[in-house]
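**Student:** Take a look at the structures listed below.
Every read-out reported here was derived from the displayed coordinates using simple, explicitly stated rules and does not represent laboratory data. Everything quoted here is computed from the prediction, not taken from an experiment. Cβ atoms are built from the backbone, for glycine too; each structure is taken alone.
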Structure 1
Amino acid sequence: MARSNPNSEFAERITWPMSLWLFLGLMLASIYLTFWAPFNALVATIICLLILLSLIYAQYKTRLEIVVINNWLYVDNAKIELKYIKSAKCLDKVSYLKLRGQQADPAAFNATRFWIKTGVKIMLNDKSDPTPYWIISSKKAKALADCLN
């Protein structure tokens with residue numbers, strides 16, 4: 001397989017932040033106490049283990065993987081060839097929040113995570129695609145935008 005220019009390659013994986021895991025851990029402790037009091041420790045432990053396994057599975061399924069390689073942009077299961085990208089703009093916290101909220105276009109491709117404060121808006125130049133733009137969460141928004149431009 002042909003490789004692209006190493007300067008035009010990018011990879012990022014976005015998973016749940018530690019603060020979310022801490023919050024969920026406190027909720028899990030509360031659930032443990034809720035079931036331990038009327039039943040026993042075994043019932044509470046089994047229920048909490050099932051919930052923990054569900055949370056680990058949910059974290060795995062909701063991670064966001066962004067890769068640019070061989071002139072293609074991959075965002076989870078979506079992909080687009082770089083020749084169909086007109087421009088990529090790095091979004092700061094305020095403009096990113098507006099684009100996800102008040103100024104959002106329902107036809108846009110949206111790959112955002114609520115705990116990420118910056119992102120990239122990718123304008124497309126494919127006439128046959130009804131998607132006006134892509135909006136992607138990224139901790140390395142400037143590097144992603146530079147890679148795509």
Structure 2
Amino acid sequence: MSDIRIVLDTNVVLDLLHYGDAVARPLLHALEAGRVRCVVTSATLDEWRRVLAYPAFGLDSARQVALCARYQALAVLEPATVVADLPRCRDPDDQKFIELAATAHAQGLVSKDRAVLRLRRRCASRFRIMLPEEAVRWLRDVSA
């Protein structure tokens with residue numbers, strides 16, 4: 001098992017597990033191979049479950065359960081902790097990903113969310129904030 005720890009925001013997990021996005025696929029392969037570990041909290045898992053139930057996705061309950069199980073199999077559960085000196089995300093719903101990356105000592109947070117991406121510089125001393133395609137390149141470089 002790898003020492004590389006990353007946090008994936010919910011939209012990236014959707015790309016990996018539901019949409020099968022080709023750009024993000026190498027991230028999924030790295031997770032499956034154990035070259036990287038994805039850290040989660042109960043709050044990030046709860047958001048995943050809630051999003052899967054959105055009518056727009058048209059997922060029946062069996063598919064939702066399967067996607068939840070798949071994500072949990074790839075993830076390491078961490079306790080949720082609030083960190084006082086972290087930058088605040090404009091979207092309060094995304095703060096949990098920033099806090100998780102910091103408290104889990106993750107090397108990266110992978111997101112496509114503009115509010116999260118705006119915090120790149122302010123979080124750089126603790127962890128990288130990357131788009132999926134940047135994370136794929138970064139993982140290739142650190143694994144080489």
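**Student:** State the single structure among 1, 2 that was used to calculate FRET efficiency 1/(1 + (r/R0)^6) of positions 36 and 84 (r between Cβ atoms, R0 = 30 Å, to 0.05), giving 0.00. Write out the running numbers ahead of the final one.
**Tutor:** On the way: 1: 0.00; 2: 0.60.
Working through the options, I get structure 1.
**Student:** Between structures 1, 2, where is distance in nm of label points 7 Å out along Cα→Cβ at positions 44 and 108 highest? Let's see the in-between values first.
**Tutor:** Details: 1: 4.6; 2: 1.4.
That would be structure 1.
**Student:** Can you spot which of 1, 2 the value 8.3 was calculated from, given it is mean projected area of the Cα convex hull in nm²? Intermediate results must be reported in sequence, preceding the final value.
**Tutor:** Values: 1: 11.8; 2: 8.3.
Computing mean projected area of the Cα convex hull in nm² on every structure in 1, 2 gives 8.3 only for 2.
**Student:** Then there is this: Using distance in nm of label points 7 Å out along Cα→Cβ at positions 116 and 132 as the calculated read-out, with 1.2 as its value, let me know the right label among 1, 2.
**Tutor:** Values: 1: 2.2; 2: 1.2.
Source structure for this number: 2.
**Student:** Please compute relative contact order in percent (Cα under 8 Å, 6 or more apart) for structures 1, 2 and give me the label with the greatest value. Spell out each step's value before the answer.
**Tutor:** Values: 1: 24; 2: 30.
When relative contact order in percent (Cα under 8 Å, 6 or more apart) is calculated for 1, 2, structure 2 comes out on top.
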